[in-house]
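Following this line, the structures themselves.
What follows draws every value from the coordinates through simple rules; no lab data is involved. All of these numbers come straight from a predicted model, not from anything done at the bench.
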Structure P
Amino acid sequence: MTLHRRTFTAALLGAAILPAGFAMAQVDVAALHAPSPIGEMALGPETAKVTVVEYASASCPHCAEFYKTAFQTLKKDYIDTGKIRFIFREFPHNQAALAAFMIARCAPQDKYFPMVDMMFEQQENWLKSPRDGLFTIAQMAGFTKESFEACLKDEAVAKGIISVRDKAETFGVKGIPTFFVNGELVTGEPTIENLRGKIDPLLK
């Protein structure tokens, strides 16, 4: 797939598509939770006792599986009830993922999560023909062909997303999805049971 090769050169860094599961010490929480220069995409109150940070890629099958399974319970039991703040961070590992996140970032902010949700839900379909598939999703958020093409050519948006990924690597993020709960890496499979085990003790 070729989508404005000059814009996407920075995306070809070859991150692994692996579920989180490597050991490391707790990171600098203040640095981890510092808002991205391009704007933070988060759900839940800023005052929540627990902050969960997820790094994911739009075209990563493990990330889509997490969204379809564990995230639904996480949202219902923890995000919607105001118990946690959930921060979603982009970690594109290929051109398709970078293009997807660029489109989500170019949309109105209230459309960001619905678009990312749809990208995970329909991942197998749009990845068959990424450019056409992403345009179909973008149209649902009000994009025209012209605004879609303009977004994919916007190097400022691309560089902003890549900067989020570059900073993630300073925290030791290698595989995706990767989760931190109040700055502590969640090791093992990204299941709701695993996340509960980290979150619940912090809520007491």
Structure Q
Amino acid sequence: MRPSDLPNLISAVRILLILPIIVLLVREQFVLALVLFVIAAVSDVVDGYLARRYGWTSWLGGWLDPVADKSMQISVYILLAWLTLIPVWLVVAVIARDLIIVAGGLVYYFRIEKVEAEPSWTSKINTAIQMLLVVVVLFDQGVYQLPDSWIDILIYVVLGSILLSGAGYVTTWSKRAWHITNAKSAKDKSTRDKGAKVKGTGDKNV
């Protein structure tokens, strides 16, 4: 294994942590679930740092890291909603945002141009806030009971970050697709016009 493979290995380990965290949540062993979730969150920071600091980036890593993050977050959020620790509508908002972004990304990838997955700064903030909510809820359940208002406020902060980051993705990539499509159309039109002129010149010389 090369050192450049380390970020991808860390992302893979994060995926493997999902199952034990789910089992611990089902058993309501919140302290252990909190410990594993914090380890997963820290690993996300570490693999991101290594990729940026040493240039250990790859096409696989560009997709594996967000897949690991989203799989972890969605799984944990579903379990927390099932345990009635967070509202179901928040889980729906989390999943809807991710589905819209994934669907849009696939359309862009196959119809516009091939690009590597790259999270925006609003998406990074959204991910951090979503993780913070999980940590706070698990801490509240397993370590020390916090005021309900703290969790309620954080829930709406998460919702706000979901709407902001989702709108940012849609706006940014829609504009980019529009510009690229227009540029291609203009280039094709220019090519056709040049071809028509060449053909016309050839006809006059006959």
Structure R
Amino acid sequence: MMKRLIQLRKSRNFVRFGVKPILFFWLFAAGLDLILGIIAEDLGPDPHETLLHTTGLWALNSLMVTLAITPLTKWLNWPQLALVRRMTGLFVFFYVSAHFWIFIQFIVAFDWAETLSEIIKRPYITIGFVAWLMLIPLAATSTNAMMRKLGRKWKQLHKLVYLIGILAVWHFTWQVKLDLVEPAIYIIILIILLGWRDITERRKTKPAK
């Protein structure tokens, strides 16, 4: 029993002080690169498009990592890996919010009527906006205190991440006009992750013979 507890503690510490910092710096690197690019005025011929594309892409990357954590804890028999899920989820919110802010600031220049018009008339923007709205309550309830307060409702609320994943990949795919290789990769990853969840849920609800 004591040996098992020591192993669990070592595993938790490895995730907390090893995996988590590495994952943090990997996810933060794109944002830092953009900040340095802004300071050096080195974001290419269309800096606004670079900002918009990069924040959107890393929002997707962060989201795929977040969705992959639960399957990985099962596949690797490593439940302590779940300790990084809150962090990756907050990175999703950070990059999506930055993506939306860049759109408002540089594309529609804080014209709120134009912003509303773009959201309504362009379906891919509508989908992205809805996904961002869904992320707000998830980010707001990501603390331990909110988990305790909401109880079982917390898990139900945070299942929105699966719908957000569908909307995010849909948003990305819809606005790509030529090269569909990159969207196809995200679609495949999403199908695998959601397919695994669906199979797992069906097994849980299947009556024992």
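Suppose helix-only ellipticity at 222 nm (-39500 (n - 2.57) for each DSSP H run of 4 or more, over all residues; to 500) works out to -13000; of P, Q, R, which structure was it derived from?
The correct label is P.
For relative contact order in percent (Cα under 8 Å, 6 or more apart), which of the structures P, Q, R scores highest?
Largest one: structure P.
Given that log10 I(q)/I(0) by the Debye sum over Cα atoms at q = 0.08, 0.13, 0.15, 0.19 Å⁻¹, derived from a single structure, equals -0.25, -0.67, -0.90, -1.44, which label among P, Q, R identifies that structure?
The correct label is P.
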